[in-house]
Structure I
Amino acid sequence: MRFTKEELLAQYGRTVPDLIGPGCRLLFVGINPGLWTAAVQTHFARPGNRFWPALYAAGITERLIDSRDGFTDDDKAYLLARGIGVTNLVARATARADELTNEELREGGDRLRRLVAEARPSVVAVVGLTAYRIAFGLPKAQIGRQHEPLEGAEVWAVPNPSGLNAHFKPPELAEWYRQVAVAAGIL
């Protein structure tokens, strides 16, 4: 699937539904949907995003999820059966995460608390350290397992897989994601 610039710009402000089911053990939390993600209504869908390849490389998924054109029903069922959920701190789509305000991120942290209290995952993996720091008022937080649980769930801040954030190479992303899957009992 391809989109024109105008089609992508029309996605500003749209939301993408959470992918969370009963028995969610590992909840990945993105910062917010990108415009491509909003267009196909599937998390981490932009071509070049390294999230799904990292999950596959980590052994979390046994097949590579190709989300560029949106999830299939089989993709959704497969992830839910594995105990994997996906949501975002902020629901509204933007071209870049730095278009979000600190207030939106803090409100997203509050929303995430309520979601975790309801869904009861074992582990919450926030994909993006800066957003985690702002959302939860923890300016000194580092990548890795956090000291304080979130509504009873173990919390990790893990590297962002966006191509705009090239600080971590694909094998490093896979290793961080493998660690959270082990903590959640998926691996």
Structure II
Amino acid sequence: MRANLDPTLASAFANNLIYPALFITLTFATGPQYAWTGVGNFVMGGNTYLGVGSLGKIGVVAETDDLNAQGTTVTLSGIDTTLLQDCISEIQLGAPASIAIGLLTPTGQLIGSPYTIFAGQVDAPTITVGGDSLSITLALENRMVDLSRPSLRRYTSADQRLYYPTDSGFAFVEQLNDLALNWGA
């Protein structure tokens, strides 16, 4: 059994008849937005998830044994073209995003707690305009991708004071470059 998987949800997966639902949380400029793969609104954890039904699409969520940053995509189609500028201004690169899977009873009640299958951040969007509607595909990248990015931090007093103004721990680092030390004298 996977770590942090709700036991009630785990036993429900063993049933022959299941009603899966995906719950998506995306953070935009105006705050987090919640969507789910069903129709209508779904309230969970104090948040209202907007049902996108067949207008939403989620890419493959892969998991590997090696240290590989696997991403995915989230697509919303059928958006009115007059909202294009609003959509572009709302997207924040690097904002948190997550996808969770849950199971529902035949009456639409949530079984256990949803399991997070992807957690990462928003990357570059792809916008496709066609006729009187558009679709937006957000690339979501795994947080592990940050491990391959170079750090822009330096071991200098000035860099340290950007984050900790009263810290003098690096105050003498620059002087070490010009210091001649004689060993064993």
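Please treat every number below as a calculation from the coordinates, not as lab data. Fair warning: this is a prediction, and the values are worked out from it, not measured in the lab. Cβ atoms are built from the backbone, for glycine too; each structure is taken alone.
Quick notes on this structure:
- Source structure (of I, II) for distance in nm of label points 7 Å out along Cα→Cβ at positions 131 and 155, computed value 1.5: I
- At a computed 20 (relative contact order in percent (Cα under 8 Å, 6 or more apart)), which of I, II: II
- Origin of the derived value 15.8 (mean count of other Cβ atoms within 10 Å over residues 11-18; candidates I, II): I
- Among candidates I, II, the computation of helix-only ellipticity at 222 nm (-39500 (n - 2.57) for each DSSP H run of 4 or more, over all residues; to 500) that gave -3000 used structure II.
- Distance in nm of label points 7 Å out along Cα→Cβ at positions 27 and 115 derived as 0.7 - corresponding label from I, II: I
- A value of 44, 24, 15 for semi-axes √(5λ) of the Cα gyration tensor in Å, calculated from one of I, II, originates in structure II.
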